[in-house]
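**Student:** Below, each structure is written out as structure tokens.
Every read-out reported here was derived from the displayed coordinates using simple, explicitly stated rules and does not represent laboratory data. Source: prediction; values computed, not measured. Cβ atoms are built from the backbone, for glycine too; each structure is taken alone.
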Structure P
Amino acid sequence: MPKIRHFAIMCENPAQLAQFYTEVFEMHEVWRQGPHVYMSDGTLNVALLQTRDPSRRGINHFGFQIEDMEEIRRRLEAAEVDPPYAKPGDGRYAELGAIDPEGNRFDLSLAGWDMEHTKADMTEDEWNALHPGGVGAGG
């Protein structure tokens, strides 16, 4: 059964928001990718993605961990929505993305999302070198 295991939140100060979620909800940091902070409660992964546009703050997308990608593709086709699309392979975890009938974006992943800190963080300088002009977080 597909399960929601990921949310991405656009925010102005991911580090400050991460501190809030750590102190209030006892979430722990999983990874830093430049200015972005990924956190977990052990069940759900939350990506805090920096935006330069305050009007874009809020939930950006969510993600389902699934067991059978072909079955989900079939269901999306039956629902008459666009087929899933490939996601960048730069550490954002999800293999595919899709859009529901009202335009809400969601990820599809067989592997799921990290719940523990298992890989080296990426500094903001490293992030900026890979993403000139800050492109990559959706604004």
Structure Q
Amino acid sequence: MTHEYRYGCRNRPPNFATVPKGSIRYEPHPDFRHGVVVYERLLLSEEVRAYELLYLPTEEEVERRIQDLVIATPYPEENIELARDYPAAWEQQVGFSWDYFSQHTSLYDAPPYHLPIPRAELARRVLAALAAKHHRTIV
């Protein structure tokens, strides 16, 4: 079985001039008004940006990004306290970090990513990974 790569159509419905050639199908998606297009190949970052698409990562890719966020989190003790004392601020900070990492190819040689899980879930998972890495328990 070949791997399939999904890209959300952010601004325009898919047709011959609004998505790169070679898509194998279109699928509706609750996060994208114009749905997603599916390819058997990973699109180049330039293609994703030129056609204003967003890559939909797999669960394994989301987990790798979470680990990258943990590695990039400065002051782990203070961030764990922030998450405990101000969960809304923590959720916002983690969301901003995801967006930043997803938009800057100098940090990743990858196209912009779509966040396929709610920000609250992302914040919870990053906090759990951060606490585990630094041998802390979450109270």
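**Student:** Looking at structures P, Q, which one was FRET efficiency 1/(1 + (r/R0)^6) of positions 41 and 81 (r between Cβ atoms, R0 = 41 Å, to 0.05) calculated from, given that it came out as 0.40? Walk me through the numbers before you get to the answer.
**Tutor:** Numbers: P: 0.85; Q: 0.40.
Going label by label, the one that fits is Q.
**Student:** Could you figure out which one of P, Q the value -6000 for helix-only ellipticity at 222 nm (-39500 (n - 2.57) for each DSSP H run of 4 or more, over all residues; to 500) was computed from? Each step should come with its number before you reach the end.
**Tutor:** Numbers: P: -6000; Q: -14000.
Only one of P, Q returns -6000 for helix-only ellipticity at 222 nm (-39500 (n - 2.57) for each DSSP H run of 4 or more, over all residues; to 500), namely P.
**Student:** OK, next. As an exercise: semi-axes √(5λ) of the Cα gyration tensor in Å, for residues 49-112 alone, calculated from one structure in P, Q, equals 25, 12, 11. Which structure is it? Walk me through the numbers before you get to the answer.
**Tutor:** Numbers: P: 23, 15, 9; Q: 25, 12, 11.
Going label by label, the one that fits is Q.
**Student:** Further question: Given structures P, Q, which gives the highest value for Cα Rg over 2.2 N^0.38 Å? Before the final figure, lay out each step's value.
**Tutor:** Values: P: 1.06; Q: 1.18.
Structure Q gives the largest value of Cα Rg over 2.2 N^0.38 Å among P, Q.
**Student:** Assign the value 2.7, calculated as distance in nm of label points 7 Å out along Cα→Cβ at positions 17 and 129, to the correct structure from P, Q.
**Tutor:** Here the read-out was taken from P.
**Student:** Once relative contact order in percent (Cα under 8 Å, 6 or more apart) is calculated for all of P, Q, which comes out largest? Before the final figure, lay out each step's value.
**Tutor:** Working: P: 29; Q: 24.
Sorting by relative contact order in percent (Cα under 8 Å, 6 or more apart) in descending order puts P first.
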